[in-house]
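Read through the structures below before going on.
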Structure P
Amino acid sequence: MSEKIKIMTISDMPFAPSGVGTQTRYIIEGMLKTGKYKFISLGGAMKHPNHDPIKTEEWGDDWITFPVDGYGSQEIVRSIIRQERPDILYFMTDPRFWGWLWEMENEIRPLLPMIYYHVWDNYPYPTYNKKFYESNDFVATISKVTDDIVKTVAPSVNSMYVPHAVDTDIFKKQDKDQVTEFIKNSFGERYDPDANKFIFFWNNRNARRKQSGSLIFWFKEFLDKVGHDKASLIMHTDIKDSHGQDLEKIINHLELTNGEVLFSQQKISPDLLSLLYNAADCTINISDAEGFGLSTLESLSCETPILVNMTGGLQEQVTDGENWFGVGLKPASKAIIGSQDIPWIQEDRLSGGKVVEAMLKIYNMSEEERSELGQAGRNHVVANYNFEDFIQKWDEIFTTIYSEYGSWDTRKPYDGRWELKEIV
């Protein structure tokens, strides 16, 4: 290959800690290491201090990121496509953010193929997404649930299951003394390592579907049963996120201000995040909808078992169908909710009593039992969600699409999905 394949990406800012941003960065960095690619990225879904183009010291002109509001606009996409002439357009997150982009399908796809990395949380089958799926040359699916949905709703679309991955060289078992020192430095007097408290960890955005407030209320019920000096809940999140609850007011109301609930609010590197997972005895995710759930996968990679709602991609993390790597709770209710853009989707809610029971189950396990769960979880991650297979799969996707679909002068005939009919 004489020239590098140029890929334009649109997603969360690749340098941001969100699952979409993290996975996009993993893909980009993995492809760049092959020496076969160049990237132009639109980084959105956050407030930017400025909108100046960003280059990294390591990759220079091979990766240029433009900070954008939202996910960009039709004018920005048109401009970059015409100026940069990318060979492939890749974009990621759930469909409600991409209507404006699919409206440009008839402009984009005659020039270059569109690859969509699809996030979807739940059933019933979203038949209303069929037109969106068919507006792409290729759909990569983030979970087994998403993969089944795409193959059922739009069987004519070329699709493949490509789950999240973690860097198991970063997210791994760490030195115990190093972990203890990090937690002491992070929480000061609020954390006493000599108290030998049981630690639950929660690493999510403080948003409604993540059930952050519910977790704190239910954690208090757990403490009422075992003793308020026996456990702590560490929450790595923004406690006053506009899309979530005021978590500080909740802990003040519940009088959980003596180290029962500890907040980690600063953005930290993956290496330090790995130490937080290692400090925990169990990582929790009780979201009522979850496309995949990167934090629990990272936790398992660090040999820390998980407690999760059996929804979305969380199901395939906590069990492989035979073995369990923590506790998975079946939803107590499956409500159908929706909006004008999403007419129906299932919302999986847990009951507080079952969550408290699950906390007690993990808490009452011996250290050896939890260690065995964690080690099995690590093996599950290494076998099914490892970084090497993830990068190899994306390399194969990009090179195959580039070779078989072409771009610009080599673009294979594209007829689109529109018909012109004479009205008599």
Structure Q
Amino acid sequence: MGFNDALAMASSYYVATANPWAAAERLVGDRQADLVVVGGGCTGLSAALHGARAGLSVVVLEGGKVGWGASGRNGGQMIPGLRKSAVELVKALGVERARALLDLAFEARDLVVDFIEAEGVACDLKTTGHLLGAAKAGDIRWMEAEAACLTKIMNYPHVALLSAAEARDEVDTPYHGGLVDRRGGHLHPLNYTLGLARAARAAGVVIHEQSVVTSLETGAGVRAWTSGGSVSAAHAILAGDALLEGLLPRVNRRIMPVANYVAATEPLANPAALIAHDMAVSDSRFVVNYYRLSADGRLIFGGGERYTPDPPRDIAAFVRGHMETVFPQLRGVAITHAWGGLVSVTQSRLPHMGRQGEVLFAHGYSGLGVILSTLGGKLLVEALLGRSDRLDRFAALEPAPFPGGVALRGPLHVLGMLWYAMRDRL
């Protein structure tokens, strides 16, 4: 059993409220296709869907159940942009390259919303905005600079700076202010992922669940092996994020699997008293707290710090402590569902996208994969079909490998997280 399997996805609110999905059979025997996709989350399913609609024969190999990786476990927050701020990107890349990169990231939001509307995906989509709360008074200075950069330099007029009082009007916790992106929002991530899977199936994609890829042969095309068979194809797309299990060393050296934990309360008597206008909310701490309301009025809360690889013995109790720090008025409220999952971060906190011969990959969304992953899959297929300029914007920024390689990245990451946690507290 892998680490992700121990994180109680079956007990999640998302599984309890999932749309119907006809399970796919595991791979048995040998198949051929134009494209084999490793991973049945949003990146892989988006790539499969775009490939099939472009006329490719596509097989998806999912090691567990479709959507049960990071794509279906996350907080469901739609946050336009990248983990690096616009100010940081301009400083590092210059205005022109920063704008080109952010334009793509902002496109991801419309790609997701348009797909949901076109396909009629029932995933509780709310385009009510995202609020980044200022956890420290000093955060207001960089938020002011960020709002100015987005509005005046990036031509993105959808953000607004809030005072402490205005932030309190939006969410009933004492932030020092905040930054609102009106094009943010939230959704039910598992149902969105299953919507991608249904659309891919309808386009002719063959999906195999319970089919862990154990090795990948490259040369004249690729061949992906599982315990039950293989798929030979002209190209492969690796879309397993934190769960790729060493299929391509170039990928594994550049991502750090990080566990996060989420809980859902019972339906609240007055959810609007907590979050007035149903926005997605996160804060400016390095170890982020993030939360939103569900369609049936629960608080879905994620966050907290854990620096060892083993999960908490009681996930609900672990999350409760952090939730009640943010919302003491919820002390003692019943938690009905609690679960966790692995996401991957990169050293640069920018996605790692690119290709190595016949193999293409996208991962390392560093907490913003709810909408970036769908874009990642689309960009991979664009490159596969001969238009690589958009993928190349990300490929040119390949993150550095984690120091010490796969063996030491975990202990070194723990030290780094402890340092930033201390900074948060100070």
Output the label of whichever structure in P, Q has the greatest value of relative contact order in percent (Cα under 8 Å, 6 or more apart). Q
Which of P, Q yields 14.4 for mean count of other Cβ atoms within 10 Å over residues 89-96, as computed? Q
Determine which structure produced the value 0.40 for FRET efficiency 1/(1 + (r/R0)^6) of positions 193 and 337 (r between Cβ atoms, R0 = 41 Å, to 0.05), calculated from the coordinates; the candidates are P, Q. P
Could you tell me which structure in P, Q was used to calculate log10 I(q)/I(0) by the Debye sum over Cα atoms at q = 0.07, 0.08, 0.09 Å⁻¹ as -0.31, -0.41, -0.52? Q
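Here distance in nm of label points 7 Å out along Cα→Cβ at positions 105 and 401 has been calculated and equals 2.7, so which of P, Q was it run on? Kindly include the intermediate steps, with their values, before the conclusion.
Details: P: 1.5; Q: 2.7.
Source structure for this number: Q.
Computed from the coordinates by the stated procedures, all read-outs in this text should not be read as laboratory data. These numbers come from a predicted model, not from an experiment. Cβ atoms are built from the backbone, for glycine too; each structure is taken alone.
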